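Trainee: There are structures below to look over.
Every number in this text was worked out from the coordinates using simple rules, so none of it is lab data. All values reported here derive from a predicted model rather than from experimental measurement. Cβ atoms are built from the backbone, for glycine too; each structure is taken alone.
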Structure I
Amino acid sequence: MYKVYIVDDEEIVRQGLKMILDWNALGFEICGEAADGISAFKGIMSMRPDLILVDIHMPKLHGLDLANKLRSSGYKGRIIVLSGYSEFKYAQEAIMYGVDFYMTKPIEEDDLKEAVKSVFITLNQSIQQTKSISYYQEKAKFRILEEIIKTTNVNLTDLEMSLEDLGLVSESYQILLLNKYDGEGEVYSAFCQEMKISTKNKDLERLQEDDHDILLLKGSNILKKLQEYLAKNQESKDKPFFISLGDVVEDVRRISYSYTQALTAKNRSFYSKEKKFIEAIDRRSEVSEMRKQFTANNSREIGKDLYDKVIVRRQVDCRSYFDQLFDQLSNTDNDVKTIKNYLAGMFIYVINEFKTDYAHYNVEFKSNSEIINLIQSKSYLYEIMEYISEEIYSMLLQTRDIGSDGIMDEILNYISSHSGEDLKLKNIAPKFGYNSCYLGKIFNSKVGMNFNEYLHHVRVDKAKELLKNSKYKVYEISNMIGYNKVDYFHMKFKEYVGVTPTEYRTEHEE
């Protein structure tokens with residue numbers, strides 16, 4: 001709804017103008033009125049109405065003088081002058097001041113209605129034109145901004161827009177790449193919220209890429225704010241995003257250098273052996289001179305070697321194989337996408353060979369596209385290696401009956417004889433050639449309870465025997481069966497037996 005402002009020194013005329021037309025039906029609403037030119041000027045400059053109806057004969061400031069003063073002050077709205085004078089000189093002066101319609105009194109309703117309709121059409125066209133210009137300016141800005149960020153030695157004199165128009169006049173700049181973790185959603189808002197800045201901060205420009213955002217920080221204020229934020233959160237890993245930084249530069253022509261550094265830091269972070277929050281170029285790992293090239297085409301060769309060693313020869317612990325492959329992949333010139341494709345190809349080869357050799361087991365696998373998408377979604381090389389390793393362990397163990405060969409009995413005997421030690425499933429599993437996650441599932445299925453619950457049962461049973469048949473003190477028994485804290489032993493014993501260790505001993509004294 002457009003706004004209309006009425007200016008006339010006669011109250012009855014102003015009321016008549018309000019009533020003569022159905023303003024809302026024409027797309028307007030009355031926002032204000034004035035009885036003299038000075039008051040009208042103040043009201044109009046304050047409210048910025050889209051249309052003014054003004055009488056030419058006004059106290060304090062003539063109607064045409066008001067139009068002139070408004071135009072000189074930057075008012076862009078439409079003006080309809082209502083005059084009791086039909087002289088040509090007034091109409092000519094009105095045209096000079098940008099008046100849209102000069103109408104002589106008495107005003108005919110139909111004439112005024114047509115004039116207002118015409119103004120409505122003009123206002124609509126103006127808005128569409130402004131939106132169109134704004135749209136193409138914005139597109140041009142981001143195209144040029146992308147060129148400045150990504151192009152070395154960009155020629156600033158050839159730019160279609162000035163640095164002032166681009167908002168790039170500053171004493172310092174820094175590129176920050178904002179990565180998503182494991183397919184997280186939009187993270188820019190989360191980053192700005194943590195930084196306590198607006199998503200539309202004038203010191204921040206944003207370019208959106210497929211898997212990350214490129215942020216250009218401009219000026220000492222936001223750079224200082226960033227350093228304070230990073231110092232406070234340096235050790236944090238619990239973030240939905242990962243930050244890669246380039247150096248701070250002082251020349252707009254060096255922005256591309258900062259971008260190259262941030263991109264290199266982003267790519268090197270892929271080889272980190274733990275999830276990180278921030279990576280900068282001066283903390284990246286040095287790449288060895290002995291570089292091996294990896295391609296999706298030769299992934300078949302490594303896949304064949306892996307399948308032969310792990311599946312055919314049944315070498316359950318392939319950790320050393322993967323450690324060696326990790327080191328080789330970490331010392332390559334290949335980009336991250338190529339390495340991911342290489343590993344996907346390698347793993348798919350292993351799966352296809354397994355399906356051929358062990359078809360009678362009816363093992364289900366993800367589709368090739370699902371495997372590729374899953375690997376591509378990983379932020380770190382170690383995550384991909386862990387995923388492939390887990391799957392290969394699962395493939396191997398599904399061709400081996402953990403119950404039929406007495407291995408579970410061996411595991412239970414081991415737990416019984418070592419219950420006084422610091423036992424953990426992840427330490428026991430490799431001793432018997434199993435992955436801890438897989439063994440945990442099989443253990444729960446075969447024994448009917450998880451590993452930790454079973455271990456408590458074993459320890460409490462041993463404690464019961466010692467309490468009945470020995471003179472050891474309670475705290476000594478606690479240590480002997482694997483509980484370093486006697487209070488914890490008391491709690492577990494009562495949980496499983498229903499009485500305290502001392503009460504149990506008393507009940508079973510001869």
Structure II
Amino acid sequence: MSATPLLRRDSGEIVLSAINIAKSYGNVHALKGVNFEIHRGQVTTLFGENGAGKSTLMKILSGVVTPTSGEIVLDGATITFASAADARDHGISIIHQELCLAPNLSVRDNVFMGREIRRITGVDFAEEAERTRALMNELEEDIDPLTLVEELRLGQQQIVEIARALSVNSRILIMDEPTSALSASEVEALFKVIRDLTSRGVSIVYISHHLEEALQITDHAVVLRDGTMTAKAPRKDIDLEWIVRNMVGENFDLGSPPTGYNFGDVALSIEKALVTEVSGADVVDHLSLDVRSGEIVCIYGLMGAGRTELLEAVAGRVALDGGRVLLEGRDMSQMSIAERIASGLVLVPEDRQRDGLVQSMTVGQNLSLASIGAFVKGLFTSSGREQSLVAESIRRVTIKTSGGQAAIGSLSGGNQQKVVIGKMLATQPKVLLLDEPSRGIDIGAKAEVFRLLAERARQGLAVVFSTSEVGECLSVAHRIIVMRRGRISAQFGVDASKEKIMAASGEAMIG
């Protein structure tokens with residue numbers, strides 16, 4: 001680790017206290033007198049649904065925003081942060097959920113951006129590369145420091161974001177959804193890094209919607225709901241039921257496969273699909289799969305198994321190097337993305353910020369974007385029909401927003417994801433593909449998304465979704481497909497279990 005070793009001092013000592021913190025945006029009270037403590041050399045996990053106030057609290061602690069009232073006490077002294085840079089100077093760093101990387105720059109340049117190692121002759125790129133390589137080794141990720149970030153998988157980009165934060169000598173490190181795009185082995189490596197940091201006195205604030213995973217790493221748990229703290233306890237006093245009960249007020253699961261109807265004819269046929277990387281490796285290796293109308297199929301696999309590449313090839317985002325994709329018997333293989341959407345084959349991409357939303361547009365404009373052709377009359381669009389579709393989409397997908405004119409950035413992560421799903425459902429598809437549909441959203445929003453999928457399946461929609469969470473496989477899916485190295489390694493129905501699924505993927509359980 002490039003950070004200077006810290007001496008362990010009184011493990012569990014409170015290093016930072018946020019006292020009676022309130023934050024208001026006009027009439028909206030994001031935080032209502034929250035008290036929050038960070039313990040030296042320990043992990044404090046912050047739980048809460050989207051909109052509970054977690055991000056607002058972390059922005060205050062990291063100097064991004066100023067509280068309306070309350071005080072922050074660091075090492076026994078009251079302090080006010082003038083900026084994020086000021087907070088970093090006091091040893092507080094944050095890893096944001098949404099990646100903040102420059103895709104056209106190398107891993108090395110991203111890690112040291114704004115903190116270049118300078119000599120008399122200029123920037124010491126060799127030293128930066130060596131330190132970057134050391135960080136990657138400690139994170140157990142074989143990434144060349146000179147690789148462009150845009151060439152990395154999403155999970156690898158997350159590792160770069162973590163490495164950049166770890167390259168700073170932080171006393172307090174805030175991790176906001178750090179494992180949202182990581183495989184099980186990458187999560188395990190990250191947990192080793194976290195324990196190494198805490199053993200040297202670094203304090204970790206950990207935010208995650210992966211509840212069972214977070215339980216493995218936490219020392220203290222705090223739950224926020226509607227801007228207030230509803231519970232806090234040490235690890236020995238909490239379990240999954242305690243977290244869910246304090247987050248949402250009740251214990252519930254993600255649902256079950258919809259029943260009471262028969263599947264229709266085959267809606268989607270994937271015949272010997274082949275996708276090859278530039279290196280020549282087959283990431284999707286002659287894979288075949290049929291999905292019937294009304295059926296919900298879950299695709300599970302480790303990072304690199306080929307799940308994303310398969311869905312993107314079916315949707316037309318990636319070219320097939322062999323095989324065919326048929327929609328109700330019609331070959332889609334040579335069609336463009338727009339032609340596939342018009343025919344009824346749509347994809348909700350994994351990265352909603354980059355591929356699913358236009359940040360400069362409103363909620364309504366994003367919702368109607370994929371269906372815009374239906375509103376065009378000559379050189380003009382029918383605003384009345386468009387507004388009607390937007391209002392109907394907001395209602396049916398249960399998007400929590402002030403209206404279609406609201407900025408897309410004003411919505412929580414879960415509601416942004418529902419906008420992306422609503423946008424694709426507005427095209428009246430026959431097959432809906434979703435790549436990691438619950439990434440970065442809380443348990444309540446997950447339940448709402450899966451309820452929506454079950455409802456549409458009952459109406460005859462064929463649904464295929466990929467996930468890296470075993471628990472989601474056992475929720476609404478009628479059939480579970482496990483991928484490994486580009487091929488189907490197993491299929492399960494009602495006989496599925498967590499152990500069987502993970503074994504078929506080649507995954508060992510963490511913990």
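Trainee: Can you tell which of I, II yields 8 when relative contact order in percent (Cα under 8 Å, 6 or more apart) is derived from it?
Mentor: The read-out comes from structure I.
Trainee: Matching task: 18.8 is the computed value of mean count of other Cβ atoms within 10 Å over residues 15-22. Pick the structure from I, II.
Mentor: For mean count of other Cβ atoms within 10 Å over residues 15-22, the value 18.8 is produced by structure II.
Trainee: Here's another thing I want to ask about it. Quick one: distance in nm of label points 7 Å out along Cα→Cβ at positions 119 and 351 came out at 6.9 when computed from one of I, II, so which one is it?
Mentor: I
Trainee: Computing distance in nm of label points 7 Å out along Cα→Cβ at positions 143 and 495 for each of I, II, which one ends up highest?
Mentor: Once distance in nm of label points 7 Å out along Cα→Cβ at positions 143 and 495 is worked out for each structure, I has the highest.
Trainee: Here volume of the Cα convex hull per residue in Å³, for residues 199-254 alone was calculated and came to 97; which of the structures I, II was it taken from?
Mentor: II
Trainee: Next up: Between structures I, II, where is FRET efficiency 1/(1 + (r/R0)^6) of positions 103 and 359 (r between Cβ atoms, R0 = 30 Å, to 0.05) highest?
Mentor: II
Trainee: I've got another one for you. Could you figure out which one of I, II the value 2.9 for distance in nm of label points 7 Å out along Cα→Cβ at positions 31 and 439 was computed from?
Mentor: Here the read-out was taken from II.
Trainee: Of structures I, II, which gives -16500 when helix-only ellipticity at 222 nm (-39500 (n - 2.57) for each DSSP H run of 4 or more, over all residues; to 500) is computed from the coordinates?
Mentor: I
Trainee: Of the structures labelled I, II, one was used to calculate mean projected area of the Cα convex hull in nm², for residues 95-174 alone, giving 8.9. Name it.
Mentor: Value 8.9 for mean projected area of the Cα convex hull in nm², for residues 95-174 alone corresponds to I out of I, II.
Trainee: Now for a separate question. Cα Rg over 2.2 N^0.38 Å was computed and gave 1.00; which structure, I, II, did it come from?
Mentor: Corresponding structure: II.
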